[in-house]
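Scrolling down, you'll hit the structures one after another.
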Structure P
Amino acid sequence: MKDLLPYFKWPVGFTVIGLILSFWLGWQSTGHLGGALSFLMIGAVLAVLEISLSFDNAIVNANKLKDMTPEWQHRFLTWGILIAVFGMRIVFPLLVVVIAARIGPIEALILAAREPQDYAHIMEGAHLSISAFGGTFLMMVALSYFMDEEKEVDWVKALESRLRDWSEIRGIEVALVLAVAVGFTVSLPAGQGAEFLFASVCGLLTFLAVELVGHVLDASEQSRSTAATGGLGAFLYLEVLDASFSFDGVIGAFALTQNLFLIAIGLGIGAFYVRSMTLMLVERKTLAQFRYLEHGAFYSVLVLSIIMFAQSLTHVPEVVTGLLGACLIGLSLLASIRHERRAEGNG
């Protein structure tokens, strides 16, 4: 246990600061101890929610991060945390309200501070587009992992070997994701269906654009230095991926509180733990030790993408999302341990 403590030194410190800020914010907002304690509890619950929803995010990040140069690993784990905490937990909700309500960013910030219920109502109104965009992007991430000709290890062999065979068909991932998006589109009322499909196409185009930009940037770095791999392109990919994972948590947080600043504190605490888990997985080479762990994470990503699509039709509690992801990762971990034991027995 002691060798794990250095990884969580900063998250624990930020947890203490964040909970103190939550208590202070509650006191300033309500003026009494009960309100302050309520804010403190909600802040803690939001942090736990973010961690439970984002463990698969840490594994997927580590899968990409392990191939990046130490310099870019450091940049992702420093600059990336600033983008994750301040960008996705503060700027993103503000940007949604700016676009949806057609007001300026300062007005949106004032609205969040003075009229949190109106602010939350606007965020809920944008939920359909956010679910479509995030669901499409994450489904492309998951299918791109399973439909890879170079993928050699299978966990659910019957399914994964078939998906790998399909990878020979050009554009099959795009076709499958569009088919799912169209299926949900026709299930929605006409106005909502058009909004959903447009957001899905934007999510698909964003994934393809990030892939293209990443390929061009990394190829450019490779031409300057044959040792350069996983540079700016991989960094951008991870940031967009992290943003897509965050959509569900940010929207779900408004079910617990309408206070934007409390949401930013609670989810920011969780983001620090996700970054530390990512670093631990990379440095301790956990993915290499547990053969099927990343498979479980990508199955979790696929399930999350389907849940985000399903949110357009019905509400799916965040606890269900978290439990499904945890179960898939837990099962992959157990399968990895069993595989290691069999390998040692045969050896």
Structure Q
Amino acid sequence: MNVDDFDFDLPDGLIARHPPAQRRDARLLALKRDQLLHQQFPDLLSHLRPGDLLVFNDTRVIPARLYGQKESGGKVEVLIERILDEHQALAHVRASKSPKPGSWLHFDQGIIAQVSGRRDALFHLTFSGCGTLLDALERIGHVPLPPYIDRPDEQGDLERYQTVYAREPGAVAAPTAGLHFDDEMLAALTDAGIDTGFITLHVGAGTFQPVRVDKVEDHQMHSERYQVPEALAEQVAQAHARGGRVVAVGTTALRALEAASQSGRLQAGQGETDIFIFPGYRFRLVDALVTNFHLPRSTLLMLISAFAGRERVMHAYQAAIEARYRFFSYGDAMFIERQPDVGCQTSDAGESRV
């Protein structure tokens, strides 16, 4: 399968560079088994039924972007990829010349970091001059907006590039499907008899990594940490027992659910996953998906093509472009039912890497 099969032309004016006035002001394109419906996001409730379980990713975005200087005085930009402990992290570092092991990076408020070494493309940094690394990020860090939002972060991004239910700090990119939900919408789900549960997957900057191979199967996914609470495993079992559906809110929730279900049932606990879901994958758990619109040639577009069928997804995207939907993190949303011939199964068949 060629990466070109997942390409499309997107007018620059359809890239959402700011959030809507209210979280729920997004439009909703519903891709059902025999329908393509143009709606508003609150209409999501019409596609859900009592007994369904919505699974949200409760990771919290950290202010992971730092601006500073090398000892030579040259400018440096740091994007924390993963916090290792209270003072150490793996990070992407942009500078005119890569800093050498043992050198120091200087930031505002006397915060400094020593380059301890490299791990592939990432730099191992050890921070000092602060309490904990998380404290330092809260003091001087910037919201790590995606590269296609080509503007400096603003005060409003502190709230809006974060879900209202974010709890577990560790992500450097938002689980953007959840950005549309406000407290009123969450209450409406409960009133409608729809169950909600939470999983954690700390989204890494690798989610924006371009696919640099020609053949889809040759791409190696980045690794991300996830955690499945015991309570969620029980909720999933109860939903299936009563005939309800498991609806993932976002591709990150879907990836975590599928990664933790490779044995055929959802396993509580924590782990790392580099699962790569593309057409040919057999879904084990998830029945429907709430998601935003994704980049051309991206692994996330490949994921939803596996879920709903490539031709159906590409047709829906073309319809969205023609109807001038807003794309990407601050953009509009889709509700997608899994296509009938992509059933959940409990065997190990299918293409996945965990």
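General observations
- Structure responsible for 44, 26, 19, with Cα extents along the principal axes in Å, for residues 147-210 alone calculated and labels P, Q on offer: P
- Look at volume of the Cα convex hull per residue in Å³ for each of P, Q: the largest one is in P.
- Distance in nm of label points 7 Å out along Cα→Cβ at positions 75 and 187 derived as 4.6 - corresponding label from P, Q: Q
- Among P, Q, structure where relative contact order in percent (Cα under 8 Å, 6 or more apart) as derived comes to 33: P
- helix-only ellipticity at 222 nm (-39500 (n - 2.57) for each DSSP H run of 4 or more, over all residues; to 500) derived as -27000 - corresponding label from P, Q: P
- With FRET efficiency 1/(1 + (r/R0)^6) of positions 155 and 339 (r between Cβ atoms, R0 = 30 Å, to 0.05) computed over the structures P, Q, the top value is the one for P, the highest of the group.
Read the figures in this text as sums done on the coordinates, not as results from a lab. Everything quoted here is computed from the prediction, not taken from an experiment. Cβ atoms are built from the backbone, for glycine too; each structure is taken alone.
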